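I've put the structures underneath this note.
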Structure 1
Amino acid sequence: MKCRQLIHILIALCLSISLASCADKAPLLTPLGDEAVILSFGDSLTYGSGVNSTTQSYPAVLSQLTNLKVINKGIPGEVSEEGIERLVDVLQETQPNLVILCHGGNDIIRKLGKEQLKNNLSNMIELIQSSGADVVLVGVPNFNLMLNVPEFYSELAAQYNIPIELTILPKIERNPQMKSDQIHPNVKGYRLMAESINNLLHESGAF
């Protein structure tokens, strides 16, 4: 009996370790081929305000790092409700394989309501997934002393089983040497943002 009990305990322990390991794994992306198209969708943080957006924005640097076509569809000043209205046409126009969604900063600054922002981001994610593209979410911090990313970004990533980058924007916002003004990154900041997203793509199986 003691031997059987020991075996059962060992089996249960192995199952627990296996389940914990699976839970810790990041959501996987569909591997991107050489002709894949990445869409960067968002506001001024995507557009590249504060630098030459054509060559120094994070989408431009990400294109250099991945050797893939990365389309920059960032609109400075855009709030998430406007983003939803624009997204349908952008998806049809660009036909992306992967969308990097970095949105919500203007909602947060203007205090438009976190529940509304969460719902709008949820609608964007569903639109992207229904188009057949994968989604990577970038968490935007509250622009206050703590610079913490609202919890609903992580909740959305878990709900839709998508990779999320939570640390890079708070890191940039805390470092004046990485910013061109009070909010926007400079050349160094956008490069670090692109490198962090590129690392996440590798970790998530895109390459």
Structure 2
Amino acid sequence: MTEEIEMLQIKDTLVSLDVVERFFICDLGKCLGECCIEGDAGAPITKEEYEKLKEIVPVVWNDLMPQARKVIEEQGVGYIDEEGDLVTQIVDGRNCVFTCYGEGGMCQCAIEKAYRAGKTDFYKPISCHLYPLRLQELSRYTAVNFHRWKICKAAEVLGRAKGVRLYQFLKEPLIRRFGAEWYAELEQACKLYLEQYGD
């Protein structure tokens, strides 16, 4: 029966069923924040976020790796990647320039760290806050898709153990991006879908 529904349409978005069906809770003790390290490009950012990142560099400067500081000094906080998207700079083809490391080698976001310390009102780029969701702008809609890869396997295991779906885990960033009314509509659609098709 699930073949009859390929995605949920919520206002001007098309939401992948993975967002509804998948269980997910970030398990930083297992992955150590690998999503801020692995990959061949930085995190997608908007032009407004690019300007904000330039503003907060002095705030997070002391938490950044020496190599990251050098990259920012020489190349700035962002660049246009091979697909034509504006993204954050990376160090040595891996780390986002805004990563820092805590105890046990856990990767942290220097921007989020500063936010939690009350040093900035900017939490972090919305693409990072939404991860593992990725947004794709289509002609009439914004597609909301789950970027599934092996480093998040532990998060899927923990989410299933706790009974938390992906859309529930990402409630805060989804509201930040699309608004409370949109999320309420998504939540209702998810409940109806899972009542009919869920496991």
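Bear in mind these aren't lab numbers, they're just calculated from the coordinates by the rules spelled out. Being a predicted model, the structure only gives us computed values, none of them experimental. Cβ atoms are built from the backbone, for glycine too; each structure is taken alone.
In terms of mean projected area of the Cα convex hull in nm², for residues 62-101 alone, which of structures 1, 2 is highest? The maximum falls on structure 1.
Given a value of 0.8 for distance in nm of label points 7 Å out along Cα→Cβ at positions 78 and 94, point me to the structure among 1, 2 it was derived from. Considering all the candidates, the number was obtained from 1.
For Cα Rg over 2.2 N^0.38 Å, for residues 70-181 alone, which structure out of 1, 2 has the highest calculated value? It would help to have the intermediate numbers written out before the result.
Working: 1: 1.05; 2: 1.21.
Top value of Cα Rg over 2.2 N^0.38 Å, for residues 70-181 alone, among 1, 2, belongs to structure 2.
Structures 1, 2 were shown, and relative contact order in percent (Cα under 8 Å, 6 or more apart) at 33 was computed from 2. Given a value of 21.0 for mean count of other Cβ atoms within 10 Å over residues 46-53, calculated from one of 1, 2, which structure does it belong to? Comparing all candidates, it corresponds to 1.
Quick check on the output: -12000 is helix-only ellipticity at 222 nm (-39500 (n - 2.57) for each DSSP H run of 4 or more, over all residues; to 500), derived from one of 1, 2. Which one produced it? Show your work: numbers first, answer last.
Details: 1: -16000; 2: -12000.
It traces back to 2.
When mean projected area of the Cα convex hull in nm² is calculated, the result is 12.2; to which of the structures 1, 2 does this value belong? Let's see the in-between values first.
Details: 1: 14.1; 2: 12.2.
Comparing all candidates, it corresponds to 2.
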